[in-house]
Structure I
Amino acid sequence: MTAAVFADGVFRAGRSTAVGGVVNPSDGSVIDSFSLASAADVDDAVSAARAAFPQWSALPPAERSAALLRLAARLEERADEYALVETRQAGKPIRLTTGFDVPGSIDNVAFFAGAARNLDGKASAEWDGDHTSVIRREPIGVIGSIAPWNYPLQMAMWKILPAIAAGNTIVLKPAEITPLTSLMLAEDCIAAGIPAGVVNVVVGTGPEAGEALVSHPHVAMVSFTGSTGVGKRVMNLATETVKRVHLELGGKAPFVVFDDADLEAAVHGAVAGSLINSGQDCTAATRAYVQRPLYEAFVAGVADLFAGVRLGPTEDPDTDLGPLVSQRQAERVAGFVERASRDGARVVVGGRAPDGPLAHGAYYEPTVIVEAGQDSEIVRDEVFGPVLAILPFDSDDDGLRLANDTVYGLAASAWTRDIFRGLRAQREIRAGTVWINDHIPIVSEMPHGGFGQSGFGKDMSTYSFDEYTHVKHVSFDLTGRARKPWHRTIFTGPT
């Protein structure tokens, strides 16, 4: 049985009365079980983080950087192990974990090892002539972070790395159904020489451990990635203690194809962009808007490629698409498709769970839906599965208007060979990331975050330090005079 709490450098069982477990969604087998963390366990972890903060925050940036470089080396050594555990707990095809999740995580560590030494502020200057002003960036304190189940390792990295690189300490609550790589990471932090208490992990439910973490009076900031509904709850709880909040929430990314686009590139981009991680990606292409001259050919091309996608065991390197993270999630996706069909939409391909050996897993076939209305649930709400709705549009104005007709604003893409159309699209589409002639690629050097109900704040890149640092103004008097000219506003007499 796995220990569900890592606090002050020590693993131990949680003290909740609830028992959790990890199930392999590929075949339904139980991988592990554990006693979940309680509110008391969260308090212990926060206390450990609070005690570790003075020493860690006072370290020279070069020392924090060196620790992160050692962590990157540890991850390189265990890359195959991380990939296999991530595949088994989250239902990811092994090609995805070995080619994306683990290498991307290692690159994140290497990036923040360098970024830790680049916490600069505005240049010092004498703005009024009598004082030298200096800007300091200082760590906030204890960070409480809640990570989702769709990218367990990468999301743990996105939470931990900017926080500790900036000198904060952290308590991470991973999703209780996919905690294993987060616990491995905690172990490797200690092995890399990161002091006990800097990184702490509690595996518990949202209502018990999550709410205790968000509400804790000694947590200075909360970073949450997950659904918009839960994000609203996090914001409400955080207001009680006036915490800083960073939210990366849901998405409903538009995929806009203009009539001059490279059709083959757009078709392949839509398939890859909508099926990444079985569609369980907030930035996945979920609603394609295709200008009418290309619409029929685009639908046919995507349907053909969808039909050829190979579902299979996640540890088979020939598998293209894995299961959803759980049977519950597979049933949720099926419900969206069934309701869309009842409301008049048409399923072109997919629309069901597979038969045969895969029936024991949480699989759902790649699904293309057409003839859905712009105001329908399947077009407006986040499905989080391998489902792409395709709609036509006429003018460029219509395509961009439809792209922005959403409460979300996390990511989008536009497909065109016309540089002026591309420039217009990247300017007018309201999203935190807009790709032109591609969809999904991310790099550590660039920020990730959204508009609207997709949340606010940035992950990755040096922009993330804006979330995890205070900006302090320090002013030095240059005159040496006891009585300053401005004192005359308070009392009379010579200055």
Structure II
Amino acid sequence: MATDRRYPEAARRGQGFFAVAATFAVSRLAFYLAGVRFDAAALTGHADEFQLLDLQQLQHHLVRSIWYLQSQPPLFNLASGLLLKLPGSTISPALVVGSLALSLGMVLSFFYLCLDMGVPAIPTYLLTVLVILAPSNVFYSNWWFYSFPTAVFVTFGALCAARFVRTRSTVWGIGFFGSIAVVVLLNSTFQWIWLVAAAVPVVLALRAEWRKVLLVALVPLALVAFWYLKNAALFGTSATSSWLGMNLADITTYEATPAQISTLVREGKVNDLIHIPPFSQLSDYGPQYRHARTGVPVLDAPTKTDGNLNLNNIAYIRISDQYLHNDLAYIETFPGGYLHTASRATILFFVPPGQYYFLGTNSRPLSGYVRAYDLAVDWQVHPTAITIDPFSGVTATFGQTSISAIVLFAVTLIGVPVLFWRRRSRDPLRSAPLGYIWISTVYVLGLGVLVDFGENQRFRYDLGQLPLAAAAAVVAALVFAGRRRARPA
């Protein structure tokens, strides 16, 4: 294929790499000196993460444990189990090195993605500096959880989409389909419907070369399909997580008023779980929800070795289904109440993701920096260094939201379809990544405020840098269009 002369020289020759890498290195050294350390408490048993299986089972029976994992996608637990098999003294260095590599990969992906979509080099570098210095990226990258790698692969997937449709390179094609497959097998927010929708712009752009697309997509999509089929065969579930009913209860019946619950019970629309908070211990649900022993510890044990709940217990599949029945009954009966809680979830969704309860270990030493960044960059009217506990019942206010994030989402949701339409025939090479970004943004926004309440700002972080890159591309296109119109004939 002939070289696209409009494609930025900086992206072709790799200019800017050393500037971005040097800025990143200096920043991470500064944050380390300021007291930021990698938080791996969940791997050492000093903190509990619901999403992790029993650490003893992961360490000594990894294959069996992953095979019978039904509460979560496999990759986070698989990575945890592999780390636990390393000598104890090497786990911390491995985490730090891996975190730095992923962090640098994300900022470089953002940098080249912006260049690929037509943003000039200098504005792109300045935006990349903001990404490097963002407290959320500092904190999430130093916390052993799947949110940060999700953000990395979602961002990298956009870059791969841009490069694949431009170069037709098999490597970039595998990178794109591999990235979206990794995201689905890593984070339960992203299900097969997102994978299919996110791939549509790329597939349409390369429909004339459908054989190559099929070739590079075959293995990643087969792995995803295999995991879904495994869950369907063993557990009768149709998703990578069996918790939908319990998650949805957080935004429906758990937020219901006593009068609403009484109405639902009186009309016979709900079962006895209406009185029990989701994610409770098995003994709270009564003997009718017990399951026959399977002989597999990660499916039978009510608790993990450390005493925390084992939410992968097979009984929770039926329990979650019963919650889902109640959730849907509540939404049907009290749609106004559901929408009211969804509006509160939307406000929390736009709170800076660095202000998240489980990031407190690293956010406290940088409280002053966080406050300054959130005021200057996130445009938070009432900046605060205190993290919001999603389980305390505290409701975020509009003054705690990031106005700049709201603007970015508005520009992305409205501006990207317009730009996509204008470029569909004139510049199709840059349309595919825009389509991927828009679909991902709509998906995460919709799911992030309609299916859960309490951790919504963390869900927004899963998008990585996509809204910022898309908004930059829209603004750059507007500036270039204005210059063309102002140019003399």
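Computed from the coordinates by the stated procedures, all read-outs in this text should not be read as laboratory data. No experiment lies behind these values; they were computed from the predicted model shown. Cβ atoms are built from the backbone, for glycine too; each structure is taken alone.
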statement: Across I, II, distance in nm of label points 7 Å out along Cα→Cβ at positions 41 and 377 reaches its greatest value in structure I
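Assign the value 1.12, calculated as Cα Rg over 2.2 N^0.38 Å, for residues 97-168 alone, to the correct structure from I, II. Before the final figure, lay out each step's value.
Values: I: 1.54; II: 1.12.
Comparing all candidates, it corresponds to II.
Out of I, II, which has the highest value for FRET efficiency 1/(1 + (r/R0)^6) of positions 337 and 361 (r between Cβ atoms, R0 = 35 Å, to 0.05)? Provide the component values of the computation, followed by the final result.
Working: I: 1.00; II: 0.45.
If we compare FRET efficiency 1/(1 + (r/R0)^6) of positions 337 and 361 (r between Cβ atoms, R0 = 35 Å, to 0.05) over I, II, the biggest value is for I.
When mean projected area of the Cα convex hull in nm² is computed for each of I, II, which one produces 25.0? Mind dumping the intermediate values first?
On the way: I: 26.8; II: 25.0.
Label of the originating structure: II.
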If Cα extents along the principal axes in Å, for residues 17-272 alone is computed and equals 64, 52, 43, the structure in I, II: II
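Suppose helix-only ellipticity at 222 nm (-39500 (n - 2.57) for each DSSP H run of 4 or more, over all residues; to 500) works out to -20000; of I, II, which structure was it derived from?
On the way: I: -11000; II: -20000.
Computing helix-only ellipticity at 222 nm (-39500 (n - 2.57) for each DSSP H run of 4 or more, over all residues; to 500) on every structure in I, II gives -20000 only for II.
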- request: Identify the structure, out of I, II, from whose coordinates FRET efficiency 1/(1 + (r/R0)^6) of positions 33 and 329 (r between Cβ atoms, R0 = 25 Å, to 0.05) was calculated to give 0.00.
  value: II
